[in-house]
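A short reminder: the numbers here are calculations on the coordinates, not readings from a lab. Note that this is a predicted model, so its numbers are computed, not measured. Cβ atoms are built from the backbone, for glycine too; each structure is taken alone.
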Structure 1
Amino acid sequence: MQPKEFLKEVTAIPGLSGNERKVAEYIRDKWEPLTDEVLITSTNSVIARKKGKGPSVVFAAHLDEIGLMVSRIEDDGSLRMVGVGGVDPRILPSMRASVLAENGRLTGVIGAKAPHLSTKEERSKNYSMEELHIDLGVDASKVKELVKVGDEVQLEWRFTELLNNRIAVKTCDDRACVAIIYRAMQLLQDMRHDADIYFVATCQEEIGALGARQTGYQIFPDYAVVLDVCHATTPDADPTRTHDLTAVVASAGPYLQPVLRRKLMEVAEEQNIKVQTGVVSRGTFTDADAIEIAKSGIPTILLELPLKYMHTSVELIDTHVIDEAARLLACFAQKINSSWEDELWT
């Protein structure tokens, strides 16, 4: 299976933070033929291993997604909601959504009071979450029979293929990086490596990198490479906070091990892989922050996939970068050897 096909399937599967079991099972099934062992943890992270006799390394990307949760059912059957993870209410009006009820998926639309019925003051402001609701199109009595407070709501899924290797779909943050790991696994089938490689799809990143905290303690590898998304160049966005869409980003900063990053960049140069540099002056707000401080500390670096329109239903990426990032990971894994420990702190 090619990365684009994998991404098309994996982004459609519900996996809101804290309830990722279905998507974890899908990833486990795709990773299993390419690794020596694979398991799903009790909190829904997926951990696969490709055995080697050398130092251990983790490649980690998170599998959970942002979404909504039903907070109240109004007398007319409208559903009020709260965010799961960082959901900007400005993206929600007119979106289709799926309520993940106990007895199946229910399709609804997210609406708000029409501008014609709003005051001048209301029209001058953006919608807040409290002003929005989900309409299932059925009577209140039926809604209350089908839906419970606490039911999760998945944002609209549309896989849109654009020109020039571009696609737009929800949950590229961070399942596009899970696709990078999947492609790296495929490449490693034909490559020799000494490294003991762990591939991890972590749970609950969007609510505090909880799966990464667990993973760091459970595996405690010698090295870690965390994969996540960053912001691509977008009209009106601060250019100091964005990167070109067409190449992966290797960030530098106090949470990230400089010698390990230098080795990654050496591999990129050898393989003629374009890599941009990002600067992170404090924490990265990714799984890297949690893994880096596990136990006595894990030397960690961060590889980021540029993406437009983060935390929307049309997150846009260049699929060519998935292939190049996967090639970089595989070649980096092939280079890891026991001599690195002596070099790491010099």
Structure 2
Amino acid sequence: MPHQASILSSTSLASTGSSIRVYPLSVAPMMDRTDRHFRYFMRKITRCTLLYTEMVTSAAILHGDREHLLGFSQEETPLALQVGGDSPADLATCARIAEDMGYDEINLNVGCPSNRVQNGNFGACLMAQPHRVANCVEAMSAATNLPVTVKHRIGIDQRDRYEDMAEFVRIVAEAGCQRFIVHARKAWLQGLSPKENRNIPPLRYEDVHRLKQDFPHLIIEINGGFTTLEQVQRQRQFVDSVMIGRAAYDNPYLFATVDRDIFNQLSPPPPTRHEVAEAMLTYIDDWASRGLKLNKITRHMLQLFSGQPGSRAWKRHLTENSCIPGANSEVVLTALSKVPQ
């Protein structure tokens, strides 16, 4: 078992002499989901879980509105920036920017299968170009003191043998990557949409477990299909870490006990759902005073009471009233009054 204890730890790798923090649990980067407001909301539920930005392309970072794309509050840390690109020089610059802005790590996306990403020659299609990925990792590692990690699939199209993935990991690890987050589904780059690629190819957890056995000196994190903390604990018998994606958005309160049960933090006690909502009120009014529409925040909070009495009334009130100009925390308080304690 790679980790008998659930505490946050550091692992030193003899090949590099450096160390990287091991987070036993993380929330996956998700487009149109893991923005700064969702991350702040999740921090009212879990303080320890590693969070990620949405994927941001290197071109957007270099030429776009950097504060809008990358801005975050310290309350959101520990936080990783996920970037998409294939230019070592551009990615190295992005790594320096991430470090200057205070991110805790930078992650290279080698898993997204969308046509837009393929046309830019990044994401999952880079699994067929391990030496290019290695060059990117090497340039990023030379440019920053931040850990440089890679999130990838178990394979793409017909290049989906375990041996293909192992060769990819070997080449990229030799360039300095110490942690690999492995989505345990292959990606079909033609014929399936990104949504279908999240469901149709079968999960192959055993390939990720084997990767940890064959590369015990690397930190291997598994991603794909996890919806319960019991599944997380079972997976940690075989790998170092687990990443949860859509379940974190569909049922965010799933994370209420992870600081205690996964990270061994005995205090403070897990918050109640009402306490989580109440903890968002000041944040909401701060952003409302800056002109932000309330629904930019409350859309992430709709599933807070998932499966609980009053959940439907909570969601209905937030949905119908958060789009009203000038709406503020009073909308959330009214919605909260519709949910039994």
Where does the value 12.7, 37 come from, among 1, 2, when Rg and Dmax of the Cα atoms in Å, for residues 183-238 alone is the thing being computed? 2
For distance in nm of label points 7 Å out along Cα→Cβ at positions 255 and 279, structure among 1, 2 ranking highest is 1
Thinking of 1, 2, which structure, once helix-only ellipticity at 222 nm (-39500 (n - 2.57) for each DSSP H run of 4 or more, over all residues; to 500) is computed, gives back -10500? 2
Identify the structure, out of 1, 2, from whose coordinates Rg and Dmax of the Cα atoms in Å was calculated to give 21.1, 70. 1
The value 58 for percent of Cα pairs over 13 Å apart, for residues 79-134 alone was derived from one model only; which of 1, 2 is it? 2
Test item: relative contact order in percent (Cα under 8 Å, 6 or more apart) calculated as 17, pick one of 1, 2: 2
With distance in nm of label points 7 Å out along Cα→Cβ at positions 47 and 87 as the yardstick, tell me which of 1, 2 scores highest. 2
Out of 1, 2, which structure matches 2.1 when distance in nm of label points 7 Å out along Cα→Cβ at positions 23 and 143 is calculated? 2
